[in-house]
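Alright, structures below, take your time with them.
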Structure 1
Amino acid sequence: MMTQFFFALTNPEAEPLLKLEVLSHFPSFKLSYSRPGFLTFKGDSSGQFNPLMARLSGKCLGKFQLDELKYKKAWVWKRDEKFTIPSELAALSDQSLFKVGETVTLIMMVGLNEYWVGEYQLQSHHFQTPGEVSSIEVRSVPSRAYYKIAEAHEAFDLPFEEDEIVLELGSAPGGASLFLLDQELNVLGVDPAEMDPVIRNNIRFKHLKRPFETLRSDDFRNGVDWIISDINLPPTVVLKEVERLLTFLKPKGLVLTLKLNQEKHLNSLKYTVKNFESWGFENVRLKYLPSHRQEIALIVQHS
C-alpha cells in the first residue's frame, strides 16, 4: 500500500477539531510537519483526504526552494499576512486561472523563505482564491455573521430571489440580516436582544423580540422561503428547534451555522445530514468557510 503526504489549511481555532477528525476518520494518517493554519499528514494514497474542518485540503508534494518553483500556472497563498510574497510568485498567481474540475497547483508560503506545494481539484463550491481565503470585501458590519452568510452565498450560489421571506433565528445584532437585506430580501429576525439601528430601521426588516423557542405557526401567515441561523448554542439545541419549525414551515432552503466546540458535535454531523435528507431535502452539504472558527455551515436545499 503506497503512502502519500497530504496538506490541510484551516483556521487556527479549528486545528484541535481537525486533528480529532483525522484521528477518527483517517486512522492510518499520521500528523507530520505543521505550523498554525497549515498541517501535513502522511497516509494511505488510495483514498481521498477531505476533512470537513479544513478550509482546503489535497496532496502535498513537499517543500521547495524559491528557485525550484518553476511553474507555468499556480496560485500562491501565504500563511501570515505579514509575509511578503516574492514579486515573481505574486505575478504568477495573479495571471493563473483555473476552471472547475482542473487540478490546482498551490504554492504555500508557510514561513519566510519556506515554500510547500500542494495539489487539489477545484470544485464548484471552492472560492476562486489561493488558499480558499474569503473573497468578500471587508466593510463595517454589525457582526461576523455578515461574512459567514456572504461566503455561503458565494460558495453555493444560493438562489435568493428578490422579496423572498427569510426567517433568521438569533438575528441580533444584525450581521447576517444586513447581507440579506442587501439582497433585497425580507427578513423576519427573531432575537430578544436589540438589533443594530441600521437593521431595525430598514423597511424590509421585522423584529420579533423574543426567544425563537416561542415561535408558532400563527407567526408565519405568509410562510418563509429560507431559514437562517448563526446562534451561539449547541447544535443539538438549534437542530431540535429547526426540526420543530419544519413541522409547520416549508422553506426551500436553510443555511445553519453549527457550533462544534465538542468532539461529539463533530461526530454527529453525518447523522445530521441523513436526518435532513429524510425530511425530503435533496441537497444537504457541509462546508468550513473562511470566516469560521470552531463551526461549520450546513446548507440544505430542495433541488
Structure 2
Amino acid sequence: MNADTRHAGPDPRVAFLFPGQGSQAVGMGLELYKSSPAARAVFDEADRALGVPISRVIFEGPEDELRKTVNTQPAILTVSLACLKAMEEALGSARMPRPAMVAGHSLGEYTALAAAGALGMADAMRLVRERGRLMQYASELRPGGMAAIMGLDSLILEEVCRETDTQISNMNTADQIVISGSLEALEKAMALASARGARRTVSLVVGGAFHSRLMEPAREGMATILKGLTIHKPAIPVVANCTGRPMTSVAEVKEELNSGLCSCVRWKETVEHMTQSGITRFYEIGPGKVLTGLVKRINGEAEVANVDNAESIRLLAG
C-alpha cells in the first residue's frame, strides 16, 4: 500500500482478501495493464524481479504454461497486487478503503503479506516463484491430487481420511471441505465419503496434493529461503491460514510460511475470526470471485465486493 494509506486509520469494518491458485485465466489483468500506470508498474516489476517475462505468460498463455504451479503462483500474486495498486490509483488516499485486517487463501496469503508491508513486492514475487517450484518438485516426487467434499460432517470426513491415508487440506466452509492425498487414496476417500452421506465429491484440477504431508519435500527448501529473506512486522494484522488468528510479528510470519505448505488452510476460521472482530465488508482483490462466494456461505450478512478488472474499480470510484 502507499504511504498515505498505511498511515491513515483503518476502518474496523473492512478487510481485504486475496485469492489463491485456481483463479488464474489467460488474459487476466491485461485491461488494467493497458489502462492503469500503477498496475503496469507492478507487471513490469514482476518481469524484472523474476528475470522472465511472466506478464507475457499471464496475458498470452498458453493455458498449459500458465497452469504450471511455478508460473501460476507468481502470476496470481502479480495480478492481485496490480488490482490493489490500480484501485489505490483510481480512488486516491481520501476514498481508498483502509482495511483493519487482510488475509489470503493459500498462495493469497503471500499477497496479503505484501499488501500489509511484511514482504517487499519483489521479494514476494521471487518467494512465490520458488514456492511454486518447490511444490512442483514435491508433486513430481510424490504425485497426488485434491478433491472437494460437499455436505459431509467434518468429524466423519476425518474418519474417512484416517481410513484412506488422505488429509483434510482446506476447511473452506462448513459445507465444503477439501482433502489431499495420492490419486489412489483420493479415489477410495471420495467413494467412502459418498457412501457415508456426502452430497457431492469433485476431483480438483490441481498439480499436486497441496497442504498435505506429500508436500514435505518442499519444506526444507522453503526453510532455507526464509532464512535469507527480509520480513517486516505487518503494518496490518494478517489472519493466518494455519491458525485462523492474526499474525503481528516477524516470527509468526516465518512460522506460518514454513508450516503452510503441509498444513490445512482454515479459511472458515479465518473469516469467522474477522467477522467476530467486527469486519462486515470484504473486498476480494485479484482474479476470480471464489473467496467472496465462500464468505457469503460462511456469513450471509457480510457485504462483499470484487476488484478484478477496470470496470469493478470504476464502480467503486463511482
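We did not get these values from a lab; they are worked out from the coordinates using the rules stated. Since the structure is predicted, the reported quantities are computational estimates derived from the model, not experimental observations. Cβ atoms are built from the backbone, for glycine too; each structure is taken alone.
Comparing mean count of other Cβ atoms within 10 Å over residues 18-25 across 1, 2, which structure shows the greatest value?
Values: 1: 18.0; 2: 23.1.
Across 1, 2, mean count of other Cβ atoms within 10 Å over residues 18-25 peaks for 2.
Please state which of the structures 1, 2 yields 19.6 when Kirkwood radius over Cα pairs in Å is computed from it. Please list the in-between numbers first.
Values: 1: 20.7; 2: 19.6.
Going label by label, the one that fits is 2.
Computing mean count of other Cβ atoms within 10 Å over residues 10-17 gives 21.2 for which of 1, 2? Walk me through the intermediate numbers first.
On the way: 1: 18.4; 2: 21.2.
The value was obtained from structure 2.
Among the shown structures 1, 2, from which was the value 2.9 of distance in nm of label points 7 Å out along Cα→Cβ at positions 162 and 202 calculated? Please list the in-between numbers first.
Working: 1: 1.6; 2: 2.9.
Working through the options, I get structure 2.
Please compute mean count of other Cβ atoms within 10 Å over residues 106-113 for structures 1, 2 and give me the label with the greatest value.
On the way: 1: 19.0; 2: 27.5.
That would be structure 2.
Going by relative contact order in percent (Cα under 8 Å, 6 or more apart), which of structures 1, 2 comes out largest? Don't skip to the end; give the middle numbers.
Details: 1: 14; 2: 24.
Ranking 1, 2 on relative contact order in percent (Cα under 8 Å, 6 or more apart), first place is 2.
Which one of 1, 2 has helix-only ellipticity at 222 nm (-39500 (n - 2.57) for each DSSP H run of 4 or more, over all residues; to 500), as calculated from the coordinates, equal to -16000?
Going through each structure in turn, the value belongs to 2.
Starting from the value 1.29: which structure in 1, 2 was Cα Rg over 2.2 N^0.38 Å, for residues 74-249 alone calculated from? Don't skip to the answer; put the middle values down first.
Details: 1: 1.29; 2: 1.16.
Answer by label: 1.
Using mean count of other Cβ atoms within 10 Å over residues 226-233, single out the structure from 1, 2 with the greatest value.
On the way: 1: 20.6; 2: 12.5.
Across 1, 2, mean count of other Cβ atoms within 10 Å over residues 226-233 peaks for 1.
Which structure, out of 1, 2, was FRET efficiency 1/(1 + (r/R0)^6) of positions 130 and 170 (r between Cβ atoms, R0 = 30 Å, to 0.05) calculated from, if the result is 0.85? Don't jump to the answer; show the numbers that get you there.
Working: 1: 0.35; 2: 0.85.
Derived from 2, not from the others.
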